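Derivation of every value follows stated rules applied to the coordinates shown; laboratory data play no part. It should be emphasised that the depicted structure is a prediction, and the values quoted were computed from it without experimental measurement. Cβ atoms are built from the backbone, for glycine too; each structure is taken alone.
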Structure 1
Amino acid sequence: MKLSEQEIRDGLTGLPGWGLGDGEIEKRYELPDFRAAIAFVVRVAFEAEAAGHHPDLDVRWNKVRVALATHSEHAITTKDLDLARTIEALTRA
């Protein structure tokens, strides 16, 4: 179910660095090098696949941009916030 802008902003509380973009939530991660960036993308991919959700991932050497929106809903949903929390947990593991 599509979230309101306020629900999205409330959901982003506790997700440092995540912001509301144009129809998506997004964050840019900076990793030590290219290998670390690719390893991070692979971990995100496995978590996303397990959740049945597929983020947009953009890799630029040691930087990874993650963008989340529920394509089937053409909107931001709780599924996106849940995956953002999972991705944040990966960065602390």
Structure 2
Amino acid sequence: MDLGETLKINGFFYTPATDCCKGGNVEKYRFFISLDGKRWIEIRPPGEFNNIKTNPVKQTVKFNRVYPAHFIKFKAVSVVNHKSSFTVAELGVTTL
């Protein structure tokens, strides 16, 4: 996702879509940033949204430092009920 400009980000949020089945919610993920859209840096080890299957609400992840980013990549590693696709109502970054 192109953020439109380079931002100083300190986290991100993911809100699963609630208008369809819960099977499309991301359980485990990987998150990357880039300044040029070509070279990617994984910000943290793969993460997990605990209890998203029973409580599909906005999930906010904070980083332990601030990173400059112009592009972000959110990759689903596993999805609730092992579905082949995932849903997103909102995906964004938090800034200072």
Structure 3
Amino acid sequence: MNWFKKPSTTGGIVYLVVIATMLVGLGTVAAGAWRVGLALMGGSFLLAFAGRAVLPDERAGMLRIRRRFIDLATMAVCGGAILVLAAVIPNRR
């Protein structure tokens, strides 16, 4: 496994967990349990939010894209919106 390098920051580890959770959520949606999958995907955005909120800029790694406020606002809105959509969309049967 020469191609895989261990993340150099704590934020890099959090980022990998967020991506893994997002992929599990996407797989869950593809398997048919869309509400649970969307909840996982929204939760992964909120996990990224928590990581970015707690970690200093020099340890944030891939979670740091722009200024802290912009990153936090974007992740909170995306995570919250996905969770709200998962909760309010009615089931069709």
Problem set entry | Structure from which -14000 was derived, helix-only ellipticity at 222 nm (-39500 (n - 2.57) for each DSSP H run of 4 or more, over all residues; to 500), options 1, 2, 3 | 1
Exercise. Which of 1, 2, 3 yields 1.6 for distance in nm of label points 7 Å out along Cα→Cβ at positions 18 and 74, as computed?
Worked result: 2
Exercise. Any idea which of 1, 2, 3 comes out highest on mean projected area of the Cα convex hull in nm²?
Worked result: 3
